[in-house]
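Derivation of every value follows stated rules applied to the coordinates shown; laboratory data play no part. What you are looking at is a predicted structure, and each value in this text was computed from that prediction instead of being measured. Cβ atoms are built from the backbone, for glycine too; each structure is taken alone.
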Structure 1
Amino acid sequence: MIAPILPTYNRAPLTFTSGEGSWLVEADGRRFLDLGAGIAVNALGHAHPALVAALTGQANALWHVSNLYNIPAQQRLAEMLVDKTFADTVFFTNSGTESCELAVKMARKYWYDKGQPDRTGIITYSNSFHGRSSAGIAAAGSEKMTKGFGPLLPGFIHLEFGDLTATEAAMDDSVAAVLIEPIQGEGGIRSVSDDDLRALRALCDTHGVLLILDEVQCGMGRTGKLFAHEWAGVTPNIMMVAKGIGGGFPLGAVLATEDAASGMTAGTHGSTYGGNPLACAVGAKVMEIIADEVFLAEVGRKAGLFRQKLEGLVASHPEVFEEVRGAGLMLGLKCKVANSDLVKAGFDQGLLTVPAADNVIRLLPALNIPDADIGAAVDKLDAAARQF
């Protein structure tokens, strides 16, 4: 007999009832150090007092009116994002999947309005993850994502991750955009080098192709800059954002230049809940905290401390771990034992990590994780590794 909740997740046997900072409390009272942060969502940890105040303050005033009317919190958050990024305009969504849908529509509508309606191809890369909508799974293209869900949305050109030669060869008059994650999350914490990201931007410029960056997981301060592409000194035409922008409240966004967004006129897209007062009140407080240069510098310092300790952990357990991957506080441990077994061993130590492809476990702590909790996390990983 089917469960009341559709069984699409293989859930761990854990039920959390409360949380504070980087810690969660299980129904039986056990405390777990959370290095998953709801898959990079709880960027400021659990029950951050400033976010609680922002949410409850807005909840006591107004929850929802729809996008038929002006929403002050939405306007404020959009202005903050425009001020701090390459973007000229923002559309708010409820998730990264919805952001992918709009990014694809925006790129294709751009060329349609330029008089090139056949320019619909979007180059994507192996092991990518762009959500689980029809556009998202078609963009990823892997059998794991697409099997049984055909016919797939056409128009995606799948190339090997990091293959610039193949990317250049694929550039023709049918290509509308390139879509890529600066750091793959689900794909195993695989990074595009700064040099390659600059080369990709140059290729897009040479061929007049739009560059779409998926910063759903690697954005919002996770690498020590507000967005990961800033390390390479490049800017996209369109960018997908979600996860950390809401600090735990469902919120996403698509950021774009005025030119890239030129096809998206009144009636071309919409969202009933997107940019609602509750989400945007929380998102504005998240931006206020994370976009601060002092805060971002502290993320970088914590990341350096964490990585140093993790490199020592790998050296201590060469039969368990292969390498440390990633940037900032978006880190991965490439495992020699099954990553799923290591995640379960972490449960025994009161530690939460997130599995990914390529036999990697993801370490995605709150950006404000205390130094003491970083030390405790590595101690727990060490104890988990000793089980092997």
Structure 2
Amino acid sequence: MWWDDIQFFGLCVYFCKDKRIRNNNNLFVEEAVRTTRRKIIHIDMDAFYASVEQRDYPEYRGKPLVVGGLPEGRGGVVATASYEARKFGVRSAMPSKQALKLCPHAIFVRPRFAVYKEVSEKIREIFCRYTDLIEPLSLDEAYLDVTADKKNIGSAIAIATQIKQAIKDELHLTASAGVSVSKFVAKIASDMQKPDGLTFIGPSSIEAFMEKLPVEKFHGIGKVTADRMTKMGIFTGADLKQLTEEEIIRNFGKAGSFYYKIVRGIDDREVQPHRETKSMGAEDTFAYDLTTVEEMNAELAKIALIVHQRLMKYQLKGRTVTLKIKYSDFRQITRSVSLPQCVSDLEIILQTARELLLATDTENSRIRLLGITVSNFIDPEAKPKSNSGQLSLFK
């Protein structure tokens, strides 16, 4: 690790010059220069909602806690679960009724998004002590570019350590951090030693690390895609690396080009602190095709709740609701409606999505994916800056 640390923080330019001597491919050299000079931190709060509840209510500490919809009646969806509940298999986006079966003694509480937003703003203030290049992904995670930090510390590892300690001392919460030269690797690294972990993956280790990584651990590869890969005999990054870019694109569509690059450690995406949110949504690809309206409505209820929660996180309201449907033959359609006024209400979003579904031909249909998006937000000048586009239900 010491050599990676030297490369990352002290001899980046020397490392790149050595690459220039040994390679005639100028594009490769330029890529190496950019990549080795960038210092990226991904901070991910540990079981954020549940941790805030356990912090504020001592009676919840050390007990399996589920934040989300209650299991009574029609039941809701798990927003997050404490680590005590996760030991029983409880996970985000799981139906609350299923969570109760897995952990009968779990405590269920409804989310307090106003509180979480307030805590998130305090976390952001800590980030701002070190850099203004902050790209929030949600209330509980963000990328930071500390290539040129405000305090002239120079070491991304030291900065990540200080940020984690400040969050612990000032907010009585824990966070995990990933440190590397790209967003993709930093995000994977932050998940490797949870909770309260810090993982550094240096430039000379990235390609070997990606080769050993199971494909289901790749950020951006969901369960369905991972299952398709394993059926093709692709279990790790090394297996994926055997395919040409054309082969990966042919099998996995436009995302194939991204997979081809990241398995080789190529990710030159910049931290974007001012990405305007134009839409907020969620979608899910199912393990088995949905064939009845009842099944479709049940899945739409789960997805609508996630969309509602995300709108509440950012205090967004939108006029346009869009339903996305992908059939078993991969044919895809979208249906939209603009409402008389902006909404974030769960029942309105769900009812609108169900009406859009009924307006399609559900008879004899086999559906493999459903998605709901809300857009056309109120007061464009007042919108928060954040990640835009469609978000996976199983984030």
With mean count of other Cβ atoms within 10 Å over residues 122-129 derived from the coordinates and found to be 22.2, which of 1, 2 does the value describe? 1
One of 1, 2 was used to compute Rg and Dmax of the Cα atoms in Å, and the answer was 22.0, 68. Which one was it? 2
When relative contact order in percent (Cα under 8 Å, 6 or more apart) is calculated for structures 1, 2, the one with the largest value is 1
Which structure, out of 1, 2, was FRET efficiency 1/(1 + (r/R0)^6) of positions 114 and 346 (r between Cβ atoms, R0 = 41 Å, to 0.05) derived from, given a value of 1.00? 2
